[in-house]
1. Among the shown structures P, Q, from which was the value 17.3 of mean projected area of the Cα convex hull in nm² calculated?
2. Which structure, out of P, Q, was distance in nm of label points 7 Å out along Cα→Cβ at positions 267 and 291 derived from, given a value of 1.9?
3. State the single structure among P, Q that was used to calculate FRET efficiency 1/(1 + (r/R0)^6) of positions 75 and 227 (r between Cβ atoms, R0 = 25 Å, to 0.05), giving 0.15.
4. Which structure, out of P, Q, was FRET efficiency 1/(1 + (r/R0)^6) of positions 171 and 283 (r between Cβ atoms, R0 = 25 Å, to 0.05) derived from, given a value of 0.65?
5. A value of 0.90 was computed for FRET efficiency 1/(1 + (r/R0)^6) of positions 59 and 83 (r between Cβ atoms, R0 = 30 Å, to 0.05); which of P, Q is the source structure?
6. In terms of relative contact order in percent (Cα under 8 Å, 6 or more apart), which of structures P, Q is highest?
7. Comparing volume of the Cα convex hull per residue in Å³, for residues 107-186 alone across P, Q, which structure shows the greatest value?
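Values quoted throughout were computed directly from the atomic coordinates according to the rules given, and no laboratory measurement underlies them. None of the values given here were measured: they were computed from a predicted structure. Cβ atoms are built from the backbone, for glycine too; each structure is taken alone.
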Structure P
Amino acid sequence: MGKNEMKIFSCNSNRTLAEDIARRLGMNLASSEVTKFKDEEIAVRLNESVRGVDVFIVQSTCKPANNNLMELILMVDAAKRASASSITAVMPYFGYARQDRKVEPRVPISAKVVANLIQASGISRLLTMDLHADQIQGFFDVPVDNLFASPLVIDYIKSMNITDMTIVSPDSGGVDRARFIAKRLDAGLAIIDKRRPKANVCEVMNVIGEVSGRNCVMIDDIVDTGGSISGGAKALKEFGAKDVYCIATHPVLSGNAFDNLGKAGFREIIFSDTIPVDESKKLDNMTILPTAPLFAEAIKRIFNGESVSSLFI
């Protein structure tokens with residue numbers, strides 16, 4: 001029996017990334033339509049046969065998260081009902097990932113609910129990047145490949161030729177990521193100890209590690225309102241840091257994020273393209289790193305039944 005055909009579809013959240021992934025695989029995006037009725041109900045149609053095809057659907061569940069999630073679920077169902085051989089949800093950014101546990105009584109574990117919805121729609125596999133909480137992989141009963149943006153970040157930092165460099169974790173939760181990158185770059189390591197009195201409000205308390213006279217590179221997975229990482233930059237400056245850089249995988253950038261980042265005094269702000277950044281608001285010192293090379297390689301290996309683990313450096 002011959003090898004199945006592969007087709008890559010895209011919903012609406014990040015079509016540019018989907019096109020880049022397809023191009024790197026020597027393909028065009030498969031034709032589909034994702035529209036809305038007058039009452040805001042979402043309508044999905046696949047314009048090509050997928051019978052016996054290995055289908056990959058690219059969709060970040062970023063803002064508007066609920067619409068983008070519903071687009072993905074409906075396209076998965078459309079492919080399943082059209083007799084696709086397998087369906088891989090390619091979610092560069094997995095929305096709701098920060099709601100991964102009960103932090104107080106009588107609240108949902110929203111990331112688990114989202115995992116249930118996506119799995120129930122009929123996926124065979126999930127491919128994502130830098131999940132906010134690793135345990136979300138266990139919310140699924142299908143294989144989950146969680147790519148790391150670290151290779152892209154490390155290569156880019158090397159190209160910057162920064163001297164006297166310290167990698168900084170903006171909170172205790174990101175220490176492992178920062179330590180891994182600092183080790184690969186033979187750089188110093190520092191941690192910002194902070195207290196968060198309420199959601200999206202951050203009060204920086206202390207900096208652990210040597211940052212005086214150092215060029216500091218803050219590493220995070222998500223920048224939402226930018227308040228936390230901007231406050232961290234100001235604290236580093238107060239502790240004597242020279243230039244401060246910001247690097248994060250997922251530019252959620254909600255609320256007054258652009259204003260916060262613009263006032264923080266970063267030498268450079270580096271994001272990946274897992275979430276599209278509004279070009280009209282993009283800051284002059286903002287750089288976007290393409291993730292398509294990693295996703296394209298992972299998709300090729302999944303399609304060919306090869307190991308993906310070597311991408312998880």
Structure Q
Amino acid sequence: MSEADSIVECVPNFSEGMDARKVESIVSAMRVDGVHLLDWSMDADHNRSVVTVAGPPSAVVESAIRGAGKAAELIDLTVQKGVHPRIGAADVIPFVPISGIKLHQCALLARQAGMEIWRRFGVPVYFYEAAAARPDRANLEDVRKGQFEGLRDAVRKEASRRPDLGGPGLHPTAGASAVGARKFLIAYNVYLNTADVAIARAIAREIRASGGGFKGVKALGVLAHGRAQLTMNITDFEVTPVSQVYARVAALAARHKTTVAEGELIGLVPQAACEQESDWMRQLVGFKAEAKILERRLESPLPWPKR
């Protein structure tokens with residue numbers, strides 16, 4: 001297939017979830033001919049925003065680069081606080097194959113984007129997952145170890161922590177960006193009927209892959225909106241369906257004498273991952289198929305914010 005027949009998705013995460021004007025400016029900067037805006041959301045507790053765009057590969061790469069540049073201009077990590085771990089103003093920039101393109105080709109797109117982010121804006125770059133330049137950087141958690149503050153200190157002392165591009169030091173206010181390629185990821189949060197974050201953290205330890213739980217599941221327990229929240233990334237829903245994760249979370253919550261209050265999706269979900277009439281989908285707050293299912297949104301994208 002030609003580039004015109006290929007669709008790639010990019011889901012950059014920016015370390016700003018409180019100032020709507022800043023986020024709108026970043027989203028507006030990402031407007032490139034041929035690129036569709038599919039979703040964007042802000043979370044004040046996480047102090048993070050997630051944007052989803054899709055279109056032809058070269059146009060999507062340019063869109064991501066522009067978003068990273070605007071984020072570096074507007075976000076100062078030395079004063080930014082939130083419950084979500086981060087290393088950069090444009091914290092993570094993953095490219096995802098949708099149609100007519102393979103994962104290894106998305107890895108090449110990530111490399112191109114990373115080169116331009118460093119060249120244009122002086123923001124160092126780490127490559128992760130399928131785009132990783134080193135095996136110890138395949139996992140995003142390893143790249144983000146210590147967050148901005150810890151990484152800023154580590155790169156001065158440990159050559160092994162230095163960026164793949166640029167550096168050796170981080171950008172003084174914008175940090176570094178992790179740019180990668182991956183399969184479709186479902187970002188799924190579950191709120192518990194308790195404010196005891198220790199319960200959410202205990203459940204997260206049991207269900208995440210790194211703790212011997214489900215394959216392809218990453219999970220953290222945090223306090224969000226006054227409630228204990230499990231914030232999860234399900235990186236292979238074909239191997240581990242969301243319904244399986246939800247059932248285990250509900251069972252573990254009961255063991256801790258609490259229940260699941262509700263769930264939410266951050267960004268989009270593919271049609272193939274939707275399990276109609278399942279408990280996890282019934283628990284979703286404000287779920288509208290036309291807005292949250294990838295295939296539906298591709299047919300009817302959002303208007304871009306005005307510059």
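1. This value belongs to structure P.
2. Source structure: Q.
3. P
4. P
5. Label of the originating structure: P.
6. Max of relative contact order in percent (Cα under 8 Å, 6 or more apart): Q.
7. Largest calculated value belongs to P.
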